[in-house]
1. Here Cα extents along the principal axes in Å, for residues 121-160 alone was calculated and came to 28, 24, 18; which of the structures I, II, III was it taken from?
2. Using distance in nm of label points 7 Å out along Cα→Cβ at positions 41 and 169 as the calculated read-out, with 2.6 as its value, let me know the right label among I, II, III.
3. Taking helix-only ellipticity at 222 nm (-39500 (n - 2.57) for each DSSP H run of 4 or more, over all residues; to 500) from the coordinates of each of I, II, III, which one would give -8000?
4. Here distance in nm of label points 7 Å out along Cα→Cβ at positions 73 and 273 was calculated and came to 4.9; which of the structures I, II, III was it taken from?
5. Out of I, II, III, choose the structure whose coordinates give mean count of other Cβ atoms within 10 Å over residues 89-96 equal to 23.9 when calculated.
6. Going by mean projected area of the Cα convex hull in nm², for residues 145-232 alone, which of structures I, II, III comes out largest?
Structure I
Amino acid sequence: MRGTSNESFVTLEAIRAAAERIAGVTVKTPLVRAYLPDVPGQIWLKAESLQPIGSFKLRGAANKILQLSKDEIKRGVITYSSGNHAQGVAYAAREVGAKAVIVMPSNAPAIKRAATLALGAEVVDVGVASSERLAKAEELVGEHGYVVIPPYDDEQIIAGQATCGLEIIESLPDVDLVLAPVSGGGLLSGIATAVKSISPQTKVFGVEPELAADAAESYRTGKLTTWPAEKTSRTIADGLRTQSLGERNFAHIRQFVDGIITVTEAEIRSAMRAIVGSARIVPEPSGAVTSAAMLFHRTELPAFRTAVAVVSGGNVDPKVLAEVLTESGT
């Protein structure tokens with residue numbers, strides 16, 4: 001599936017500039033070899049859970065915030081997030097001395113809310129819908145003049161997240177397949193843009209929960225689709241509950257992504273156990289969807305010799321992790 005030729009996409013030059021810009025704030029995360037049961041070929045996990053905030057989200061937030069003017073920094077920044085982007089914005093804002101205000105849903109994991117507060121941000125609680133978070137943020141911008149740091153639908157955010165894909169290709173130039181989680185589309189659109197700009201033959205797939213499969217539907221139909229919050233909030237993968245792809249993200253995904261796969265809740269939980277058991281990496285549910293696709297949906301993927309599954313974050317509630325690791329299942 002490809003977008004139209006007159007659409008503007010983030011360039012490789014912008015991605016490389018982002019990588020230089022954020023180098024003092026983020027880390028180049030390692031590729032960890034994983035031996036998933038009955039999965040042939042080399043499987044590597046891109047451990048974004050090892051970022052300072054435990055998630056890839058720091059990449060985009062830092063790229064955006066590090067380009068703010070002195071006046072914008074003085075005004076402070078605001079975003080709307082269920083957790084990981086909140087921490088990314090709070091961390092990057094602290095680096096430049098800016099006030100950070102985060103609008104969070106009432107069902108955000110306590111561990112992510114606590115971490116955001118610990119980074120010095122002010123948290124404003126709203127309902128569970130993505131639209132409620134956006135509306136409240138816009139209200140506060142009108143009142144206080146904060147600078148909005150979008151979670152995904154922004155070229156600078158996409159370029160920042162794309163640095164993850166840049167690192168993958170630099171570390172594994174011969175990679176055949178890259179899998180990335182998809183929610184609002186910042187990570188998938190960025191990774192796919194970086195990977196395809198350097199290695200057009202490498203296949204890039206997105207993965208999301210079937211309980212929050214708006215991106216898969218959008219990709220399949222070619223039309224941007226929105227799912228209601230009461231549907232997307234059902235999944236254990238709290239970082240993938242966004243109701244719709246961003247418009248810029250969707251354009252990049254249509255241009256550069258080869259497919260989107262959905263996985264079940266049981267498959268996500270099983271993948272979490274497999275990641276911990278094979279690679280000793282702690283994934284949050286959202287970070288385990290790519291391994292779930294490897295384990296249970298190989299027939300939907302192209303043949304490969306070397307594949308990378310992005311573990312997008314590791315900010316999992318300890319109680320949830322303990323429950324998943326001790327339950328019976330494949």
Structure II
Amino acid sequence: MNFVYSDAQRQHDPRHFLSSGAPQPNPEVPERVTRLLAGARAAGLTEAAPLDHGLGPIAAIHTPEYIRFLEKIYARWQRIPDASVEVIPNIHPNRRDFPYPASAVGQAGYHMADTACPISDKTWTSAYWSAQTAVSAAEEVLNGARAVYGLARPPGHHAFADMAGGFCFLNNSAIAAQHLRRAHERVAILDVDLHHGNGTQGIFYERPDVLTVSIHADPGRFYPFFWGNASERGEGPGLGYNLNLPLPRHSADAAFLEALDAALDRIRAFAPSALVVALGLDAFEGDPFGGLSVTTDGFTSIGERCASLGLPTAIIQEGGYVCDALADNLTAVLTGFDSTRG
């Protein structure tokens with residue numbers, strides 16, 4: 001198996017985020033890249049640099065207003081007297097049926113769901129190459145690779161078509177799935193991150209061609225709070241094409257793998273011809289977010305069971321934060337997947 005990675009993804013280096021109202025060091029740091037690289041290499045994967053596919057695959061998912069915002073907002077923000085070093089919203093609208101705001105402050109509130117994804121002068125570059133990594137992984141799958149791992153950072157699954165959130169700017173997994181649609185009539189996205197993939201769900205919620213499935217900590221008392229309930233099934237033509245499998249806090253391997261089996265059953269019923277695995281490693285028992293209790297052996301089983309679908313697969317990195325076992329957990333997933341590859 002190959003893996004795709006660009007060192008430009010290290011440039012985004014956010015300083016803080018608010019947690020329960022208090023400023024904390026932002027955990028989505030470049031050190032994640034160092035550890036994930038170690039995990040991919042320990043699994044024996046061959047490294048490749050992403051190709052630059054341009055804005056087309058990004059614009060297939062994200063609105064032109066939002067893309068321009070991400071590209072230009074830092075320079076505009078710095079022209080505000082006494083502005084913060086990073087772009088952080090201080091207002092959030094409770095509706096979106098109003099004229100598009102002209103001011104940088106208003107646009108930041110419009111396009112940023114929370115304070116967890118501050119934008120610096122390097123954020124667009126890193127997010128752009130994270131998305132290109134996902135596209136290049138999907139392109140290798142289109143060209144016949146059985147599976148490719150895209151080491152995409154910053155992550156993406158909380159980003160909506162026109163809104164950042166939860167450390168995410170461009171929705172890499174959604175971009176990869178849409179790219180796979182060039183040759184595949186139906187594509188499934190399986191999100192195994194600790195947190196619900198609310199952006200991914202929102203992007204495809206009214207579409208029947210991309211099945212979205214997410215296993216995550218119950219959002220009743222956990223981020224992203226407002227999405228991820230089992231009752232959310234899709235709307236319009238997409239009704240029945242979204243499956244959420246929320247788990248009680250601190251659920252361990254047995255509960256997670258039981259939910260994964262249910263997810264795989266739904267994917268088989270959808271009969272896709274390609275798969276995107278939105279790979280979060282933050283369900284780990286020792287992850288700083290502490291939401292679930294999956295072990296390293298559990299990640300091996302996750303990889304094995306995802307491979308059992310026998311589908312061409314783009315594995316796109318989502319969450320998983322700095323802890324002693326981060327590299328080992330990635331190695332476990334990738335070797336587990338390869339061990340049952342057909």
Structure III
Amino acid sequence: MKENIQMQLSCPMPKFDFTTINLGHGSGGVLTHNLLNSGVFNILQNDLLNQKHDGAVFELQGQLAFSTDSYVVNPLFFPGGNIGELAINGTVNDLAMCGAMAKYLSLSFIIEEGLPIDTFWQILNSIKECCTKANVQVVTGDTKVVEKGKGDKIFINTSGIGVIHPKANIKLTNIMDADVVIVSGNIAEHGIAIMSKRTGLEFETDIVSDTTNLNFTIQKLLDQFGEDIHFLRDATRGGLASVLNEIAKDGNYGVDIMQIDIPVNEQVNGACEMLGLDPLYVANEGIFIAVVKKEIANEVIHFLQQDENGKNAKVFGNITQQHLGQVILQSSIGGKRIVNMLPGEQLPRIC
């Protein structure tokens with residue numbers, strides 16, 4: 001698959017005297033200076049980044065959350081997104097799951113020698129668009145270039161800091177017996193979108209990645225329900241099953257889930273059957289799990305279904321004092337089975 005996908009660029013690429021990234025662009029000299037000034041600083045400019053310090057200096061008031069993540073996606077471009085979008089949305093969402101609204105991000109690239117400059121430019125444009133949508137600013141970062149064969153096109157690291165919502169009290173220890181478990185939408189779409197374009201596995205499908213920023217959705221949820229939202233987690237690597245097992249094992253809770261109530265797109269189900277995958281373990285990038293007080297469950301579902309990021313939200317499980325440390329699924333045909341933690345790497349290089 002050709003990864004250098006053409007897209008409508010909000011910031012057209014200037015004329016460079018090179019077509020690919022080379023080692024000189026990571027040397028700290030003239031080439032680095034030209035790439036950063038004509039590229040990163042030009043596209044992502046804001047008052048803090050424009051200072052061009054080794055770090056960003058700013059003030060924030062309130063309780064803060066901090067998160068970091070790295071992205072090693074293959075392929076770089078996939079239906080519904082690319083590695084740049086994942087990098088911004090991923091860290092914005094990690095902060096949102098803490099109850100925080102992301103304010104500032106760091107952005108670091110490790111680029112393999114030979115990456116086409118227009119591929120890099122498309123990624124930068126996507127980063128800019130995601131930052132605008134999430135109302136977050138990139139204020140510091142770094143760029144390194146490694147020799148051909150010692151990387152895989154481009155790796156991205158983002159770290160973020162945000163201010164926690166005044167009504168947020170999101171902790172594993174807040175979960176209570178009989179709490180209800182909610183999923184915000186159809187699962188496994190990101191992982192299947194990636195797999196559909198991976199070399200050697202390509203197949204035709206309309207499935208696109210669910211990558212998006214969840215910060216505004218979570219802030220509205222906290223505005224409405226506050227501390228009755230006991231726990232939040234985005235179901236990325238390892239999928240729904242991994243989040244549920246973390247709740248069960250780390251908190252020593254029992255978790256009961258109903259297969260019939262887990263929202264899965266028919267095409268995703270079909271693709272999983274074809275590939276021999278369980279959608280419970282497939283990665284998501286715009287889906288979160290909420291554990292909420294039983295009495296507000298119906299209100300939360302109604303509230304989420306009015307939001308673009310929660311229109312397929314469903315209650316699919318509950319917390320129990322039975323089978324502590326285990327997740328038990330009741331299948332659509334009536335049987336029960338233990339849903340274990342993913343034992344190895346089901347889908348490598350997925351996010």
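1. Source structure: I.
2. II
3. Computed on structure III.
4. Clearly, the read-out refers to I.
5. I
6. The maximum falls on structure III.
Read-outs throughout are calculated quantities, based only on the coordinates presented, and are distinct from any laboratory measurement. Remember, it's a predicted structure, so these values are computed and weren't measured experimentally. Cβ atoms are built from the backbone, for glycine too; each structure is taken alone.
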